[in-house]
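Q: Following this line, the structures themselves.
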Structure P
Amino acid sequence: MSRMTIPDIHEKYEHGEKLAMLTAYDAPIARQVDNSGVDMILVGDSAGDNHLGYDDTLQITLEEALSNTAAVDRAAENAMVIGDLPFLSYGSSMEESVKNAGRFIKEAGADAVKLETPPHGTTSIEIIDRLTELGMPVQGHIGLTPQRMNQIGGGYVQGRGDENSTTVEALIDTAEQIEEAGAFSLVLEAVTEETGKRIAEAVDIPTIGIGAGRYVDGQVLVITDALGLSKESYRLSKQYADLNSIISDAVESYVDEVQNGVFPAAENAFDPIDKDK
């Protein structure tokens, strides 16, 4: 099979089929995610704190993001692979933005890139327009934008229109501008359910929610949250497995067998001296 394409995504959207996206940051997990039927794999900057051990997403470098994306590219056969442009890899100039986005496509094998846009973020919208003009598919991202966390002051739900949250109208307007700039889909993060519903009704591209409620066109989760590998749980997520416990039990069993001489056994040795031991 070939990878999911933008026409494939839009066909599912037009038929009212919900779209499923998960993050992945390395080949083994990407292979499992890909084989399980997701439509898109996002190689998110969430790798910063969920894969590389940083305190947040801001510290992941462009080279690290490219390496993660290339690893996922080598494993994925069916799902669209989307590379997430990290903090300061775009926006300082159009030339640098285009060059860095192009590296995800040309060097790392991504099928598309994603970038965050603040309310009425003209710079990001201009970049989306230029990238799509040059043939680089773009997925937009509005609502809670983690790369602006220092400016926002915290993980506040957006669309409430209070001192910590922009208005629904501002987000709708931004979504419409992102669509007009050529984005093929749009991530909505941590917005009120009404906001998610109204944006999905306002644009004619798929809306992918993470904490955006039930009325958007698809969902995305961070893989470590879904698999139970995170240090903490979040309301916008759901844990589908408890790999923390499974891995802990497996490692404890390994340590116990090594310390007690159970592993390695004769079947783990090459030309064992005594096959009965």
Structure Q
Amino acid sequence: MQFGRHSIDLSQPHVMGILNVTPDSFSDGGKHANVSQALEHALRMTEEGATFIDVGGESTRPGAPDVSLQEELDRTIPVVEAIAKNTECIISIDTSKAEVMREAVKAGAGLINDVRALQERGTVQVAADAKVPVCLMHMQGQPRTMQRNPQYSDVVKDVGQFLLTRANACEEAGIPKDMILFDPGYGFGKSLEHNYVLVKHLPILMALGYPVLVGMSRKSMIGNLLNRNVDERLAGSISLATIVAQMGAQIIRVHDVKETADAVNIVKMLNTIK
């Protein structure tokens, strides 16, 4: 798949490092709040094995407040520019705002990663004009309310149908099928059981014909199952990353790049053995 000026073979799993330039993200809020801190962390993650760096300027944790357009631009665009000038990694912009998408791609982003699956006003056309791949994520509800008793008739079918519907809308707007990725949206409007059903049946979603990005790092689906605080979820995060890598997930979005890259490289080695 072509991500801006980078061509990436998705036949093997890749690691995406999370770079939240926010004061309130659930795991690392405030740690990379200025450009120099953010760039330092991005450089470290690329050295540790990240193919992608996902830059986000608005927290989507349950109950998170909205962020204004200008504030999100001010947080993200200088960071995208700095990473683009100093690394060869693929920069992903984690946003649901059309103007942030447009400016981030101009600054060097090669992937648009939208938790709202390009449903906000103007985003589909901006993404089509940007001519970079898009990742469509499933979320039931909105961040403020998404964890209030989420309900599904069949979570795997419902998530799959939503993603296919959004993919069709994107393709009708001019985004080629081979530039669309799916994200099941672990933790976004799902109960503990919903999340693990979606892990177990991830191959069903992969069979829909789109590359899959998976993000479960340090999430409550780990903490609530194992009774672990956010900073005690490394083992659970790596376990899930290894499982989905073995299933064939193409991109694994994580906080702990070095440890996850080690696990993914073991899976890659096994994949080469006949």
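Bear in mind that the values in this text are calculations on the coordinates, not laboratory data. Small disclaimer: the values here were computed from a predicted structure and weren't measured. Cβ atoms are built from the backbone, for glycine too; each structure is taken alone.
Q: Out of P, Q, choose the structure whose coordinates give Cα extents along the principal axes in Å equal to 40, 38, 38 when calculated.
A: Details: P: 75, 39, 38; Q: 40, 38, 38.
Of the options listed, only Q reproduces it.
Q: Given that mean count of other Cβ atoms within 10 Å over residues 69-76, derived from a single structure, equals 17.2, which label among P, Q identifies that structure? Spell out each step's value before the answer.
A: Details: P: 22.2; Q: 17.2.
For mean count of other Cβ atoms within 10 Å over residues 69-76, the value 17.2 is produced by structure Q.
Q: Something else: To which of P, Q does the computed value 6.2 (distance in nm of label points 7 Å out along Cα→Cβ at positions 85 and 261) belong? It would help to have the intermediate numbers written out before the result.
A: Numbers: P: 6.2; Q: 2.4.
Computing distance in nm of label points 7 Å out along Cα→Cβ at positions 85 and 261 on every structure in P, Q gives 6.2 only for P.
Q: From which structure (P, Q) was relative contact order in percent (Cα under 8 Å, 6 or more apart) calculated, if the value obtained is 20?
A: Values: P: 14; Q: 20.
Computed on structure Q.
Q: Now for a different question. Consider the structures P, Q: one of them gives -11500 for helix-only ellipticity at 222 nm (-39500 (n - 2.57) for each DSSP H run of 4 or more, over all residues; to 500) as calculated from the coordinates. Say which. Working shown, then result.
A: Details: P: -11500; Q: -13500.
Label of the originating structure: P.
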